[in-house]
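Listed below are the structures to be examined.
Just so it is clear, none of the values below were taken in a lab; they were calculated from the coordinates. These numbers were taken from a predicted model, which means no experiment stands behind them. Cβ atoms are built from the backbone, for glycine too; each structure is taken alone.
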Structure P
Amino acid sequence: MTTIIVRNGNVEKALRVLKRKQKKDGIMQELKDRQYYQKPSEKKRLAKKRGIARWKKEQAKREQML
C-alpha cells in the first residue's frame, strides 16, 4: 500500500508524488496491459521494443557523461 502525505493542504503536489510512485512501480502500465488480451507474441515484441528503448536511453546518457 502506498501512503502519500499531504503537507500544507497542497493536494496537487501530493497527486504528482502519487503518480510518480505509481509510474515507478509500474502499476498503471500493468492495469493498461491487463485491460485487453494480448497475444504472447505481442507481449514479447513489446518487451523487446521497450528493452531497446531503455538501452538507447542509457547509451545516450553515457554519451553525455563523456
Structure Q
Amino acid sequence: MGTVEALLLGVPVLGLNDGGTKELVDETSGILINKKEKKNLKEALIQFEKQHFDRKLISDTIREKI
C-alpha cells in the first residue's frame, strides 16, 4: 500500500522487483532492484539520485493504472 500512496503523491519509488511493486513501478516512476543485495542497492541509490522524475507524470500514470 505504501508504494501506491507514494506514487499517487508523485513520489518516485525505489523497490524490489517482486510482488505488486513490479506491476506499479516503471522507468518513469522509480527504480526496481532485482536482488536484495548490498551491491544492487548501492547502484540503485546512485542511479536514483542522478535521475530526474516528473512527479506529475508519476501521479497521473498510477491513477490510470488503478
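Hey, FRET efficiency 1/(1 + (r/R0)^6) of positions 13 and 53 (r between Cβ atoms, R0 = 25 Å, to 0.05) derived from one of P, Q reads 1.00; which structure? This figure was derived from Q.
Which structure, out of P, Q, was helix-only ellipticity at 222 nm (-39500 (n - 2.57) for each DSSP H run of 4 or more, over all residues; to 500) derived from, given a value of -15000? Of the structures listed, the value fits Q.
Identify which of structures P, Q gives the largest calculated value of mean projected area of the Cα convex hull in nm². Each step should come with its number before you reach the end.
Numbers: P: 7.1; Q: 4.1.
By mean projected area of the Cα convex hull in nm², the leading structure of P, Q is P.
Tell me which of P, Q gives 3.2 when you compute distance in nm of label points 7 Å out along Cα→Cβ at positions 5 and 37.
Details: P: 4.7; Q: 3.2.
Of the structures listed, the value fits Q.
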